[in-house]
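Before anything else, here is the set of structures, which you'll find just below.
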Structure 1
Amino acid sequence: MIDVHCHLNFKAFAKDYDEVVKRAFEAGVTTIINVGTKLDSSQKAIELAEKYDKLYAIVGVHPHHADKIELGDAWLEDLEKIALSSQKVVAIGEIGMDNYRYQSNGITDTKLQAEIFVKQIELAHKLKLPLQIHNRHAGKKIIDILLNHKSHLLNPYPGMFHCFSGSIEFTKKVLDLGFFVGFDGNITYKGLAPGEDTSLPELVRYVPLDRIVIETDSPYLTPEPHRGSRNEPQYAILVAQEIAKIKGISFEKVEAQTAKNTEAIFRL
């Protein structure tokens, strides 16, 4: 079992990430990918990856932080240096667009988000790394950007969409571009998330197994029955079990195919 997206580099794990990693491995998780959301957390993701054989890092600037950097400064050069500093870096992410209004940050200027997104797509192309994309209520804009930069996408595996949601129509466009999709613990929640019109189980049924990867987004999106507590990479197994249940297939089949998918995307 592989957790393709978590944040052990966040403060929530500052005191016990070693124990968290140990619990995951003991539970049956074989590989963990830590994801940065700005320069310092990207650097931290690499530091953690260097400590363990089966930890990897993804580096990038999240759309929430697009307004925390200046387009004219050296942030992109710094990100490139970070990406080149370790062979454990397997992608550029999480990058993308987010039109959801958060209490802590509102909605970051969408034009600025798009500029930061495009610059990181170009960097990924330069470094020959896949993308890990964040999308929340910004699917049309993201698809437009990806279509306009199709020559910059790796072939045949350009990357993946993290914490996937959206309509069936949007999902088809994502798959047509060659991307994989990641599902998280929120597939165990009842009802629709704010602003969504298609349930996550419906999307799980629609997406072919050979295009799905497993993630936790720890410390967020803890699956049932642990919802309300801190999420951990060990719960990737619960996500896989839920996918198996929704699709009516064996857990072993989900585990094997999603691991194969992950290895193809990130060349592990």
Structure 2
Amino acid sequence: MAASNAENFLQRTRAAKKVMVLDLGFLGDTVHLLPALWLVRQAYPQAELHVTVAAHITSLMDCVPWVNRVWGYMRYPRHATLRENIQMVARLRREQFDVLINLNGSDRSSWLTFLSGARERLGRMPNGGGPPFWQRMFTAHVAHPFTEEPVYEQRCRCLAKAGFPSTPPEFHAQVDPAGLRAADISGADKGSYVHISPFTTADFKELPPEQLVELIAALTKHFPEKKLALSCAPVPRELEKMEQLLAQLPQKPWRVFAGNLSLMQLAAVIQHSGAATPGRSI
């Protein structure tokens, strides 16, 4: 049976007792998921809410205690094996989810959604519409552009098209203050520094080294009252690039977190950074 109209998806699933939100993105994608995840939580207040994210960032979800259970799916530093995918499908089917929501439109997440056995499966149409059979993998689907808005807004708009309340996105995350202390930053340092995490998973997603040095120099010039904190992930590629960056800077930053922050510590460092003073902005 082809996927049905999505406009009444929430209305017909309000009685759901067990809901899964499946998203296989990396750290940035998972942060952008939080407002949509909050909308799902509010829409199914009585349900047991599960979420699946990349295995290496499950600790980030400690900041959303209103999620009942967090699942990890292997994405990095390697992809899940065939055996791990089969095991994942078996786990999903054992849970007997009433609702599974997948808003990223990737092939892998679409197949996991289809094979999950969930009674109701809401999906987001991929660019180009996907293969001819794609719609049959879901009981309802929505279509929304992938590039015209921030990702968190896109996901909230997808839910609105499925009958969820159309409210301004909200990030309901709780960051443990202990994370800041563990990063050797005191309460007196809150707002006194600029934090930059300049590296990603690929060169083409990053500023060129010369431009990055120029940016840091500009920040130092325009905001002399702000200290500089740099961070990177604990992977050889980023650690090497951090060493190269530090060698090009005229002075050592106030703090350098070279792969030694947990995700909750990183969240605390970001939360309490300050990139501008009143009346001045970048």
Check your understanding: Comparing structures 1, 2 by mean count of other Cβ atoms within 10 Å over residues 188-195, which one has the largest value?
Key -> 2
Revision key, fill the gap. Re Kirkwood radius over Cα pairs in Å, for residues 36-179 alone: value 15.3 computed from one entry in 1, 2; matching entry is structure 1
Point to revise | Origin of the derived value 19.4 (mean count of other Cβ atoms within 10 Å over residues 28-35; candidates 1, 2) | key: 2
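Computing distance in nm of label points 7 Å out along Cα→Cβ at positions 44 and 204 for each of 1, 2, which one ends up highest? Could the numbers behind the result be given before it?
Numbers: 1: 3.0; 2: 3.6.
Comparing 1, 2 by distance in nm of label points 7 Å out along Cα→Cβ at positions 44 and 204, the maximum is at 2.
Taking Rg/Rh (Cα atoms, Kirkwood Rh) as the quantity of interest, name the structure among 1, 2 where it is greatest. Present the calculation step by step, with values, prior to reporting the outcome.
On the way: 1: 0.93; 2: 1.01.
Top value of Rg/Rh (Cα atoms, Kirkwood Rh), among 1, 2, belongs to structure 2.
Of the structures 1, 2, report the one carrying the highest value of distance in nm of label points 7 Å out along Cα→Cβ at positions 12 and 52.
2
No value in this document is a laboratory result; all are computed from the given coordinates. Computed from a predicted model, the values in this text were never measured in an experiment. Cβ atoms are built from the backbone, for glycine too; each structure is taken alone.
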